[in-house]
1. When Kirkwood radius over Cα pairs in Å, for residues 35-74 alone is compared over structures I, II, which one is greatest?
2. If helix-only ellipticity at 222 nm (-39500 (n - 2.57) for each DSSP H run of 4 or more, over all residues; to 500) is computed to be -16000, which of I, II is the source?
Structure I
């Protein structure tokens, strides 16, 4: 990729990219199914389903248990448990706090674009003292469209005061890369996130791959 001396904005997916939310999400999922009399699933087995939302996590549980319980009822219970325990074990991925400090020190704008609904995004970020820090927070219900539609990305650019070609988007799912590309911005795949085994990031068409959060700073050094 040619040097982008004009790159001024960095946008992050939330779950599996900016924050490691898997422990709290998996706890909520397994608690709901155990209450329903089913066997819980291992953290590592459920993590790749997180980008698909609560229903995707629960479907795996139901399939593993050969159960025909009502998915909507389980989802309602899971999300109730998650809401009450939203930031018990959720933390930055290793090095991400340093990355954000460095972005701000360099005068770069940064924001969040997630498909997570605002009723979960906002209290999660507030619990971690992050709500006021990013230049924008675009949740799954901020706009009528969700990723991979480009509209959330374009709205994020508008809110941080940058054009799409001045921004890079980092995510751990194919839809993240598609959303960034659809909006006309550079994209990076977070290999440290919740990657499905059957959908390797090398085939997503991202402009780069990050093995760990701190790799973003090296990528920025190369393109700026």
Structure II
């Protein structure tokens, strides 16, 4: 059987690619990465909009699955023992709900703070329209951490929810967003998560294919 393939874009800029890759790691699926080169317009879409570019795409045993939530559900079906969702029914429903929220919302946050693993601002003027998004994300995190005990969103082990929110933590760290102590600690937990350390190292070694994208705030 051919090895599974995950088609991704830039490791520096593509939040959706990161999510798909982390999901495969959570499931324990050994993959071959396939890089799709993007032009400047595609990069703008990857940075600022919803996941309408068909990356990541998982090819596995005859199946071709794109969209991060679809990949999560597929991996959960094929590898149920990996427990990428919480085992408890109510926690699982909670997990799916907050994953759906990050998947379809927070557009102001995405446009104001595009994922870029090669920057590290000491201060950054955050667009006021993104503040409600930041506040809502902090509320989600704090509720999960309080209810399930941390250090990950649903307890001691990472789940799909952590894969979905991981790119947000990179945004908060890259742009020095002021956070509550609980949220800041969660960002550090994700930053120290072994797959994230590996991804970041690859991103920093990644050749720069595009000119910087100018974003108006």
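1. Details: I: 10.3; II: 11.2.
Looking at the calculated values, the largest one is II.
2. The correct label is II.
Throughout, read-outs are computed from the coordinates displayed, never taken from laboratory work. In this text, all values refer to a predicted model and were calculated from it rather than measured experimentally.
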